[in-house]
Structure 1
Amino acid sequence: MTFDVIVLGAGMVGTSAAVQLAERGRKVGLLDRRGIGEETSFGNAGVVEREGLVPVGIPRDLVRLFRYAFNLAPEANYHPSFLPKIAPWLLKLFQATDRAGIEAYARAIDTLGRYAVVEHRRLAAAAGVTAQFRETGWLRVYRTAAGLSGDAALHDLAGHFGIDHRVLDRDALHALEPDLRPIAHAAVFWPETQTVAWPETVTKAYGERLTALGGVFGIGDARSLRRVDEQWVVSTEAGEWRATSVVVALGPWARDLLDRFGLRFPFAVKRGYHMHFAAEHGARLARPVVDVEMGYCLTPMERGMRLTTGVEFAERDAPATPRQLDQLKPIARELFPLGAELDPEPWLGRRPALPDGLPIIGPAPGLPDMWLDFGHGHLGFTQGPISGRLIAEAICGEPTLVDLTPFRAERFGAAP
């Protein structure tokens with residue numbers, strides 16, 4: 001089959017890019033080794049963030065660094081055998097997330113964040129899944145006064161960019177979420193953030209929107225991509241696909257392909273887990289709750305309360321080691337009355353990450369008609385529709401809604 005554009009990767013990022021291209025009249029093929037939305041986009045917290053203005057970085061205070069170094073922090077875990085391999089990337093992360101780095105990140109990421117909810121809701125309306133979205137905002141809960149003050153940079157940046165946020169004392173928190181146990185010092189409510197009831201449903205609906213627009217979804221191995229007669233060619237279960245342009249939206253698997261073409265970036269994969277729980281005694285949450293100092297999120301989902309962990313550093317395809325979940329179960333039960341486990345085993349997912357926290361969105365250096373859309377870290381579900389719009393605008397020669405300069409691959413000096 002012949003297309004105008006082939007998009008490699010059918011998570012939220014790739015599926016959104018494919019839909020945005022199809023809406024502009026391009027004939028699009030969307031390729032993945034699995035079904036739409038069945039990898040990283042399946043297991044997230046279901047949050048479309050407005051305020052993600054501070055990258056996930058390495059703490060500067062000695063107590064937390066000590067806990068990280070000795071693998072004592074529930075929000076972070078690492079395989080000791082993997083530490084020598086990830087250490088250079090962690091150093092880059094440390095260097096990139098000083099005060100100046102955080103401010104640069106915030107300026108860039110806000111240009112995406114201000115359109116994230118709007119673009120999601122536009123695609124959701126076209127795909128018929130508006131009912132999945134909940135305008136409840138979400139909560140960041142702090143167990144101590146020190147924890148609240150530790151997020152001062154986030155709150156200051158939110159004020160600078162005009163993002164609504166409200167500090168709640170214990171009584172106000174109880175009024176908003178009466179079934180949370182009264183252990184928190186305070187919380188911050190972020191009303192502009194939206195959530196979804198089941199992320200996979202939303203991603204698959206966007207895929208159905210693609211096929212309604214004439215796009216094609218196929219199963220295949222993106223690593224088979226090759227350049228033949230000034231076209232990009234990839235093998236699928238239905239035969240060869242050809243296109244003038246290709247978009248690499250492979251998330252944590254992007255390196256497997258790009259290394260073959262000489263494109264090498266300071267790229268890491270963060271692993272994470274989730275599990276669903278029943279709620280005891282009819283307890284309810286109206287919105288996701290982040291237990292900031294413990295590094296996990298509880299989200300009410302169709303299947304139950306989804307507990308999502310922080311970061312694990314390990315080989316991307318190493319067997320699951322859900323140590324963090326074991327640490328977090330009693331901690332989460334201190335905050336909310338979680339009941340029985342509803343999953344036979346924890347889900348393991350992988351997030352693509354670059355040390356400055358920003359995704360790569362734009363043309364691939366030195367490779368004709370290859371476009372890159374990956375590296376969104378913890379914000380892939382949030383940013384998929386807006387980054388997909390930007391890629392589509394660039395491919396179609398339209399002015400991009402957002403300046404792509406901070407997101408270009410050239411910031412890493414990458415060229416084949």
Structure 2
Amino acid sequence: MKTQEFIALEEQYGAHNYHPLDVVIERAEGAWVYDVEGNKYLDCLSSYSAVNQGHVHPRILNAMLEQAKKVTLTSRAFRNDQLPLFYKELSEFTGYEMSLPMNSGAEAVESAIKLARKWAYRVKGVPRYQAEIITASGNFHGRTTTEVSFSTEPLYRDDFGPFTPGFVTVPYGDAAAIENAITPNTAAVLIEPIQGEAGVIVPPAGYLKRVAEICYKHNVLFIADEIQTGLCRTGKVLASQHEGVRPDIVTIGKALSGGFYPISAVLADAPLLGLFKPGEHGSTFGGNPLAAAIGRAAIAVLREEKLAERSAELGEYFAGQLSEIPSKHIKEVRGRGLLIGVELHPAAGGARRFCEALKGRGILAKETHDHVIRFAPPLVIEKQTIDWALPSIREVLQMS
């Protein structure tokens with residue numbers, strides 16, 4: 001079958017809740033993907049940072065295949081031999097005492113919200129069902145009905161109410177606004193260290209550090225959503241480490257499996273995660289032996305291949321080269337590590353036409369919030385591959 005035949009089938013039988021570029025990918029390896037006609041493309045999205053280790057990494061693939069031959073699912077009704085090792089290796093990698101494994105990033109955020117609320121009632125003494133969580137405008141924490149309740153993007157929420165109460169929204173990057181919003185009922189502050197879906201929005205220097213100080217001062221939990229920014233994407237294991245910050249709770253996902261399987265987790269120390277009692281929270285698939293084996297291999301690749309260091313080095317180079325492009329369309333180049341956003345002026349006519357032009361030159365990038373092109377290739381990308389892509393990116397960004 002050809003590309004247009006696959007597209008026709010998808011349009012006929014699939015819900016139209018995405019607007020993908022018209023490329024039908026058949027296979028992938030490292031930083032490259034191939035369509036059904038055999039055309040080769042550089043992946044500059046990394047499945048929204050889920051394949052930081054590169055597509056079909058052989059070590060993770062082997063771990064998946066070997067575990068699949070043994071046992072894939074036990075549910076948490078029984079123990080398995082992979083989960084304890086996953087717990088230990090995840091703690092050693094991230095520096096948190098405990099973790100709660102789930103499946104999707106949205107589930108991890110929901111779990112963190114439940115944990116913060118329980119802490120508020122059991123430890124802080126907030127009156128039952130009065131807990132509030134402060135969030136930031138422009139946030140993207142998932143698609144559940146609770147998570148869209150505190151979104152500020154009309155497209156994500158307009159037709160999906162009534163909304164879950166208990167959330168207060170303040171401007172992103174404004175630490176003073178967070179402090180002013182705190183009340184005796186505030187349980188937590190939930191923010192992204194960098195807002196990826198909002199257009200790779202990097203907060204002012206010192207913002208995360210100040211938020212952490214405010215939370216400590218007012219006995220409020222600091223929750224960092226690192227599902228997209230974590231696991232080496234920005235040049236550190238966790239993006240909050242750039243400011244020496246250690247949030248009380250961290251949510252991770254995406255690259256926790258290297259793209260092989262839905263795996264997410266909530267990270268915290270024992271006094272927090274120890275609040276959950278048997279039966280209060282769970283997941284049929286969360287922490288299953290197949291997921292745990294894959295997660296262990298994904299962590300090992302991140303650590304042993306020094307992908308945080310690679311991201312820091314190559315990200316600085318890539319962003320620097322993009323910043324030097326003389327284009328009337330470019331408003332700003334921003335980001336950290338290999339999470340880079342190129343914001344275009346509104347007069348450029350939107351980012352999608354540039355992404356479509358890049359596709360024609362063998363580069364797959366994706367627009368976000370209309371006017372931003374996100375460049376976030378797998379962290380295994382080579383410098384010479386970036387150099388291969390740059391002339392085409394320059395040409396596209398200089399087109400009329």
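Please treat every number below as a calculation from the coordinates, not as lab data. Given the structure is predicted, the values throughout are model-derived calculations rather than measurements. Cβ atoms are built from the backbone, for glycine too; each structure is taken alone.
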- Where is mean count of other Cβ atoms within 10 Å over residues 15-22 largest, in which of 1, 2? 1
- Query: Of structures 1, 2, which gives 1.5 when distance in nm of label points 7 Å out along Cα→Cβ at positions 95 and 375 is computed from the coordinates?
  - Reply: 1
- Item | Per relative contact order in percent (Cα under 8 Å, 6 or more apart), the highest-valued of structures 1, 2 | 1
- Test item: log10 I(q)/I(0) by the Debye sum over Cα atoms at q = 0.14, 0.16, 0.19, 0.22 Å⁻¹, for residues 71-166 alone calculated as -0.87, -1.03, -1.13, -1.18, pick one of 1, 2: 1
- Message: Quick check for you: by volume of the Cα convex hull per residue in Å³, for residues 279-350 alone, which of 1, 2 is greatest?
- Response: 2
